[in-house]
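Below, each structure is written out as structure tokens.
Quick note: the coordinates plus some simple rules give every number you see, no bench work behind them. Since the model is a prediction, treat every value here as computed from it, not as a measurement. Cβ atoms are built from the backbone, for glycine too; each structure is taken alone.
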Structure I
Amino acid sequence: MYSKHLISIIMPAYNSEKYIGDSIRSVLNQSYHNWELLIINDGSTDGTKNEIFNYTDDRIIYLEQIHQGVSSARNTGLSHMTGDFFCFLDSDDILPNGSLMSRLKVFYKNPNISFVDGKVIHKNIFMNITIHEYTPKFIGYPFHELIKISNKCFFGNTWMIKREKCCNYFFNENMTHAEDICFYISISENREYNYTTDVVLYYRDSTDSAMTDFSGLEEGYKSLFLFVKNLKSTNYINIIYLKYRIIRIMFLSYLFDKNDPLKAFGLIIKYLFL
């Protein structure tokens, strides 16, 4: 029953030679075997390509492009995938052995759902210390929860997605931050979400994470806000609440993480006119 559906795993890679081997091996070790791993080398200048070529499994599909960013790399993977379901895996993170199977079982038990998430263990860079654990707390239609930037159904790019012909799966390539939640919002209207309590991802806390680029993060949230504001299916309350959430996140980031009160208070002024 479980082996008939192909799962596409999309892995963008940019200068990832240090950890990508761990990520690839975690896919090879999956208890569910009917998968394809699309690795998109986004113009790496280190030994990423050589590291990838250490693995010769026929289910690994190698794609290469000039450096255009993670959203473009994911779109390349989306355009080449052939699976019935798909998910994303960053090139420094790890799938536990049952990650694919545990999410697929939820789909089989709930044939009307479109997305399955799961528990995430947030680890340090060496993957030997747990920083915190995340388990979703939402079942149903996630559209409005995503607009709230709710952590009930969003940790990061961790959903497994049922591929549906009527849906356009595409990342905004102009966004370098918040592009994942923007993508989920774009595909989630009138579609159902569920989750497993099994661990589906070990997330590596990298020191060069995009979340440490505060100016880029601010621009990403601005793009997210404008995207939501222009949706026909959103409403005034959604927009006001999203504005509040973004201001709060970035205000506290600038004030406490960056110790920059001028930017923190300047952010409020900016968003009053958006």
Structure II
Amino acid sequence: MINTTAKLKSRFSPEEEAFYRKEGYLIYKKPVFAPEKFQRLKACFEDILADLPEGFSTEMMDVPHFTFTQLYEWLFSDEILSMVTPFLGDDVALWSSHFLSKPGGVGKRVPWHEDSAYWRNFLDPMDVVTVWIAIDPSTQENGCMKVIPRTQGNGFSDYEPVDTKVNVFDKEIVRRQRDESKAVYIELAPNEASVHDCHLQHASDANTSPIRRCGYNMRYISTRTRLNRELIGNWQKIFLARGRDYAGNEYGDPSVSYIDMARTRTKHMKSGH
């Protein structure tokens, strides 16, 4: 599955790459996959969703690739990796993935946060690129992601507690450190995508519409990034997606299902946007 030789051609123009580096995000308003390949991804998600135990929150579908190894067809695909290699280089590892499904009418809001805040000291350097591909339409009405441009250079923000009855998780960037008047809504059709920097401030509103909103979050790092294995412990596996390792990290086997590790993460990790 892994191509270790040929250089990938970027999906983006030089202008789009410059926009990402300046603004911290990029919206890709074109189909990411061929129709048949996208429909297989959507069908895979629907199968996973149908097998969830009763009462399990669909907003907590973290690291599904640990259990459902068929997902590497898309996680290791040229279509996706060509969206991260312009920013990470040609040697890339899969850091994480997450289905983000907000049922119509019952979803909670996702507080303003930076992804990097939850991985602090785990990675050196802290440089993660996330591809967010829409499974369903993602609009303001059904709680699409929103970002505050140019906040990726702010470092780590301060956080304060919020009510988990209406929020997916329990902390949010303090109000004085975020300017919501600059927020941009990332509206996507199915099979379109966005890309964002791990330091970018982002959030999403509750889905009060009758329409489900699902996306698949795919997160990548350079293989020159070193994992702090002592701090991370035994709840995380990374996978070599393309190229070779340069940091001396250990990689998981994409043919193996890590079900116990996935269960541990479900108990302790945060849900997404």
Structure III
Amino acid sequence: MDSLNHFLTSVGDLLLAPFRNFAAVGLVFWSAVTGVLMTYVFGKTSNQRALRKAADGIRAQLLAVKLFKEDLFVTFRCQITLLKFTGMRLLHSLAPMIVMIVPLLVVMTQLAMRYEYRPLLGGERAVVAMHVKPDRWKEVRDVKLSRGDRFIVETDALRDERNSTIYWRIRADGFEPDRLQWQLKGVPPGIDSLVKELPLSATDGWLLLANRVRPGAPFWDRLLNPAEPGIPAASPVSSIDIQLRPRDTLIFGWNIPWWATFFLVAMLAALVAAKFMGVQY
């Protein structure tokens, strides 16, 4: 899983590299490309003949309701038939949606690691949280965060035993990514050293990877946070996260959430592409 995540993250870096200084342009471009590709996949994996039949049936029933609106019995019968064709359309759309859901999740995860948060700038502070497995709290409670070359640890560890979490406050003191490092005592070799990437940047305008969480061993944690290897299951630590600042993505002067821009542009691109490809949704 970690090898696959590393490969996908490398591909994401490669595809988004041309838009390092144009974050909003990159988001719109790849959202549009995703919409076109979704249309192509939908056309190849769906029963287009059945979908066109269902779409024609829906249009026919809507027209019948308009023409016979004064006849309650006919209108009611048309509405029942309309529900039938609508259900058929949804049923025939289910298979291609299942095919597309995993690739779409991968695309959104890669975009989220770059558009949801931004790296720390010089002088900015952030809180680092290490989440410990409750039954192994004593093994980790005295761990210390090592000082890095491009960040300063400003506070001693704040231990929250009730929630099995240890906190540190750090301050960025550089403009290039660094690493947070811990050495665990009394833990078997191989899992006694922990590392978390610390995203740093010289400006908030650059589109850089800003991974907030180093995940634990569970599959879904690794799938949704693919930038770093998952923490081994045998480790007393379950995950590590940094409280990064949200990234602003301006579209025509409006700060719109990246996922809203993604879905809107992707849907518009898909509708336009469907006309040219002859695909029926």
Looking at FRET efficiency 1/(1 + (r/R0)^6) of positions 53 and 221 (r between Cβ atoms, R0 = 35 Å, to 0.05), point out which structure of I, II, III has the largest value. II
Assuming 19 is relative contact order in percent (Cα under 8 Å, 6 or more apart) as calculated from a single structure, say which of I, II, III it is. I
Name the one structure among I, II, III that helix-only ellipticity at 222 nm (-39500 (n - 2.57) for each DSSP H run of 4 or more, over all residues; to 500) of -5000 was derived from. II
Structure with the greatest value (metric FRET efficiency 1/(1 + (r/R0)^6) of positions 13 and 117 (r between Cβ atoms, R0 = 25 Å, to 0.05), set I, II, III): III
If distance in nm of label points 7 Å out along Cα→Cβ at positions 141 and 189 is computed and equals 2.9, the structure in I, II, III: III
